[in-house]
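A.B. asks: Structures are listed in the sections that come next.
Derivation of every value follows stated rules applied to the coordinates shown; laboratory data play no part. Computed from a predicted structure; not experimentally measured. Cβ atoms are built from the backbone, for glycine too; each structure is taken alone.
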Structure I
Amino acid sequence: MSEVQTHPADDGPKNIGKATSGRRGRRKGVDIKPGTAKQARLEAGLSLGQVAGTEISRTAIYFVETGKAKPSMETLKLIASRTGRPLDFFLSRPSTMEPRSSSGTIEVERLIVAGDHAAALNVAERLLAVERDAEIAARIKFLMATAHLRLAQPVPARRLASSARAYFESTGDLLMTAECLGSEASAAYLVHDPGALALAEGALATCRSLNPPVPITEARLLAIVASVHLTNRNWQEAIDAYELAIAAGDVVQDLRRLSLMYSGLSMAYQELGRFNEASRYAHRALDIHETLSDRLSLARSENNLGVLLMKRGDLVDAQGHIQRALSLFEEAGVEPQRANMLMSMCELQLLRGDLQAAERWAREAIEFATLVSEAVNVGEAHVWLGRIADARGDDSQADAEFTAAFELLQDPTSSLRLSQAHALYAEIHERRGDLGAAVHHLKQALATQQSGSEADSRAATG
C-alpha cells in the first residue's frame, strides 16, 4: 500500500495511508510543487477516488493536493501514473534551475539560435495548441516572446511573456519570473512605454535575490536596464549599466547579447560626443553580428554606425552603412523600426542639402511607421518634414508639420521626443525673429522634459 507523509507539525489524521504491519516508522515525504497534484488530476478529468483507486484513500490524495501532507515516492508515482504526468512535473526544484524542456521546446530553441524566428514561432504555436503540461506551455510562451522580440514585434512578445510569468510566479520559479519580466521590459521599451524601467529593474532585483546567483541572467537583465536608459536618453546611466553587464562576470558567452551591448555603448558614447569610444564599440558590434549572421541586429548596428559617421561629417561612408541597414530589413521582410533607418536617410540628405530626397525619405518613414502603428515615429517624421519645409523657407508648411508632430507626440511615452520637437520649433521661430513664439515653445520644451522625467521616476518607483 502507498503512503502519505504528514508534516511534523500537522495535527491531521495520523492513519491516512498508514503503512501495513511490518513497516517501521515513517518514510520521508517528497517535496512537490504546490498545486501540481490537483492540476494534474483536474486536467486528466479524474476524481479523487479515481486517482486513489484501491491503493490509497481519497482523503490522502486530498491532503496531498492541499499541501497538508507530503506524498511518499510510491504515492507520487501512483498519482503520476493515474494522471499521465512524468514525475518531474510534480517535483520541486531550486529556483535557479531552468524549467523542464521537451523535444518540442528544444527544437524551438534551436530555431531561435539559428536565427529562423518565423519557423520557431510556427513550431511553437503548433506545440502550444496541444500541450497539456502547464510548465512546458509556459516555457513555450517564453520562447515565443523571445522570437517575437527578435522580429521586432513587441506587442505579442509582451503578452506571451506576461502569461508565462504568471505561471512561473505561481510556482515560485524566481529565475524564470525574472527572465519573463526582462522580456516584458524589452517589449515595453521598444514601444517607448515609461513603465519599461520599472519592469527591467524589477526583473534585476528578482534575479539578484537568487541564491546561488545566476550571472548570465543578471548580465542579460543589466543589458535591458541599459537599453531602457538608452531609450530615455540617460546616456551615462546606460553606459554604467552596460559596463556592469559586460563585467557580470566573463559570463557574456552569448555573442549576440554582447554585440547588442556594444551597439548600445556606441550610441551612448556618441550622444556624449565621445566619438572614438563610440566608433570602437560600433565596430565591435558589427564584427560579432557578421560572425553570427544576425541580420536584424546587424541592420541596427549598421544604422547606428551610419548615424555616428554623419555626426563626424563623413556623409559618404554614413550613407553606405545606412543603405546596408535598409537592405537587411528589406531582405528580412520586417516592417517595425524600419522607419528609424528611413529617417536616418532623411537626415543624411538634409545635411547634404538635397531637400527633395530628404522629403521623400521622411514620407516613406511615415508610410512604414503608420503601417505598424508606430505613432511616435510618425510624429518624429513630421518633425523632419517641418525642418525640411523650414529649410525651403515655407513657413506655413513648417508650421503645419510641427503642429501634426505635436499632436502625435502627446502620449506620455514620447515626452522626450515632444520636448525636442518644441526645442527645434523654438529655434525656428527665433530665426524668423518671432521671439514670443520662440520663448513659448522653449518653455513647452522644458515643461515637457520635466513632465517626462517625473513620469519615468514614478514608473521606476511605482
Structure II
Amino acid sequence: MIDTAIKLALDTPQFFFDEEWIAHGQRVARRWLPAEVYPEPILRADRPWEGPAVVLYGTVLPHPAGKGYRLYYSNFVPGVTYSHAGRRRAWPCTMLAESEDGLNWRKPELDIYPTEDGAPTNRVYCPGDHWDSPSLLDDPADAEARYKMMGYGFDTFSKRWGEKWGMYGLASRDGLHWQSLRPDGLPILRAGDRSNLLPERVEGEYCLYTRHKEMWAQTGCRAIYLSRSRDFREWSEPELVLAPDRSDEPEVEFYGISVFRRHGWFIGLLEYWRSESDCIEVHLAFSRDGRRWERPQPHVPFIGASCPWNAKWTSCAGNGPIYLNEQMVFYFGGRLTSHHYDSARLHGAIGYASLALDRFCALEGRYPGSHIVTVPFAWPGGQLVLNADTRESYDSHPLLCEGEIAVEVLDAEGTPLPEWSGEQKATFRGNTHCRGAINAVAVRWPGERGLDRLTGQTIRLRFTLHHARLFTFEASSG
C-alpha cells in the first residue's frame, strides 16, 4: 500500500491551481477565468468633499446590524487646497457607503465630520493631513476595538520621509468613531504607502501587505512585502514575498495586493502595473501560506481595463469578494487617468466584477481520452460533489449540457476497482452554477452508490472530461 501524501478534509472544495492533486493526465488544459466587470459604477464622486474622484482604497465589511454591508472608501485630492487665510479646505478622508444587498449603495448622513457650515457628510475619518490606502478589518474577538484600520500618512509640511511617515493604526468599537493607537500621533510601522490588511487573523496574527522603506534599493521596483503583528501595535520588519520575475516584462511593477483566504488558500488580487502603457490591472496570485506566491500563466488580467471609467487604473477592496447566491462579487476602484494623472482628466469611480463561486480556474477536456488521475488519498467519508460544467462552451445556454464527466475509482497503485470503474463508472452531466443558484448534487455510481461506502480507504479518482470543465471536487458530509 502506498502512503497517502495528501489529506482530504471534509467539506473543503479542492482547487486545481497547481499540480498537487494531479498524478498524471492527458489532453486536459488548465483554464483561468477572468471576472466579468459590471459596466456601470455603483459609486461616483457626487459630494463636494469627495473631489473629482472616489477610489476603492478601503474595505467592504458586513454591517454590524446583521443585514447588508458597509463600504469604506477614499477620495482622491490632487494636492491640498487652502483658503486665503491658510485654512485647509480639502484633504483625503475615509468615507462610508451602505447597502442591504451589496449592489445598491447609499451614502449616509453623519455628523462625525460635518462641512464648514455644519451639514452632515459620510466622512468617518479625516486626519487633516496626507491620508492614503486605508484598510480595515472586523475583529469581533476584540470587543473594545472590534474594528481596526491602518492607513498611510505623512506630514505635508515636513519632508516626505520625516518622523510622521508610515502606517498609522486606529481602532473603533462601532466602525464609525476612530481613535489612534498611539497617543503621540506617530505611525505604528515604518512602511507604506500602498497597503492592505488581510481581513482576518492567521494563527492569531494580523497580516499587512505593504511596501518596505528600502524597497527601491532591494528590488528596483514596486513589490509586495508582508508585516505581521500579534497585538496590532508592534509589527515585524516587512519581508519581501512577491516581486516581478523573468516571466514579466521589464516594465512591470507590483503596485499593491489585496489578499483573502478561501478553502485553505491565500488568494491575491495583485495590482499589476505596466508602466510603459501606464495602466494598472488586477491579476491573480495564489499561495498556501501567504508568503510563497505563484501566479497563473500566462499573465493576463483577472479584472482588466474593461470600461472607460477604469481604463487606466483598477484596485480592489482589501477584503476580497462577498458572496451573493452563486457569485463572488469583487469591488474595485477604477480611474480614467493613470498613475501619472492628468488633472484635467482626473475621474474615478467604484464598481464591481463578478465570478461564479470558486470558478477561478478549471481543468478542461474536449476530446476523447481527456482525463486526469489524482494522487492517492484516503477518502474521509461523505459524498463526492463537483463544481463542474458540461456545456459545449462557457457561452452556451445554461441548460444545454451535452458533455459529460466520467468518474472512476482506482486503488492506491492506480488499478481500477471493478465495481467503481469501466461500465460501473459514475457519470456527471450538468452545470452546478446556473441561474442564480448552486445546484450541487452528489456523484452517484450505478445502484445509487456513493463514495461514503469507501470511507477510510486509500484511493485515486480518474476524471474523464468530454466537452467539460472541472473546477473543484469535494468530500461533502451534507
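A.B. asks: Given a computed value of 0.00 for FRET efficiency 1/(1 + (r/R0)^6) of positions 183 and 447 (r between Cβ atoms, R0 = 30 Å, to 0.05), which structure among I, II does it belong to?
C.D. replies: It traces back to II.
A.B. asks: Suppose Rg and Dmax of the Cα atoms in Å, for residues 359-438 alone works out to 14.2, 41; of I, II, which structure was it derived from?
C.D. replies: Comparing all candidates, it corresponds to II.
A.B. asks: A further question follows. One of I, II was used to calculate relative contact order in percent (Cα under 8 Å, 6 or more apart), giving 8; which?
C.D. replies: Checking each candidate, the match is I.
A.B. asks: Which structure, out of I, II, was helix-only ellipticity at 222 nm (-39500 (n - 2.57) for each DSSP H run of 4 or more, over all residues; to 500) calculated from, if the result is -23500?
C.D. replies: Source structure for this number: I.
A.B. asks: Here's another thing I want to ask about it. Tell me which of I, II gives 55, 22, 19 when you compute semi-axes √(5λ) of the Cα gyration tensor in Å.
C.D. replies: Source structure for this number: I.
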